[in-house]
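The structures considered in this document are given below.
Bear in mind that the values in this text are calculations on the coordinates, not laboratory data. Given the structure is predicted, the values throughout are model-derived calculations rather than measurements. Cβ atoms are built from the backbone, for glycine too; each structure is taken alone.
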Structure I
Amino acid sequence: MATTTLRIPKAAVSMQEGTLSEWLVPDGTRVEEGQPIYSLEIEKSIMDVEAPVAGILKHGAQAGSALPPGHEIGEIISD
């Protein structure tokens, strides 16, 4: 069993923080690689972030949290 850590991506050079707008998939749900799993608000725009691997999504941060790039927000546990 492998675990992939999900972190706030640095989506722009000047980005100081991003807001986890919403989880698009409930905690504990199986996701597929490439599936949008959360929305991230940065500098007045919103982007959907995709799962890097398939597995079970575990939320680690609350929707609405403003966090710096690299901050851990959850994980995907794959077989």
Structure II
Amino acid sequence: MITYLTVTFSTEGSRPSEVMEALHGLGFEPTTGSYDFIYRWGNKATVEDAIYLADKVHQTLKGKQVLFKLQTVSDYL
């Protein structure tokens, strides 16, 4: 699975570099294109794992005054 993350920043919130560092600590990598960050799962990730990751993102970004959107997809075609 792969989880894509999009972040919407506010001028009243944390700096983008601070948000990037916090998300990097969770294992997200910055990327270009339609999404801001990507999280690559191991072979045996479950939907429950993705929900747990969403909880961790929520907690990490709490108080930073940013909005986020997660999209997790199977990397199997």
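The value 56 for relative contact order in percent (Cα under 8 Å, 6 or more apart) was derived from one model only; which of I, II is it? Considering all the candidates, the number was obtained from II.
Can you say which of I, II returns 0 when helix-only ellipticity at 222 nm (-39500 (n - 2.57) for each DSSP H run of 4 or more, over all residues; to 500) is computed? Attributed to the structure labelled I.
Compare mean count of other Cβ atoms within 10 Å over residues 15-22 across structures I, II and report the one with the greatest value.
I
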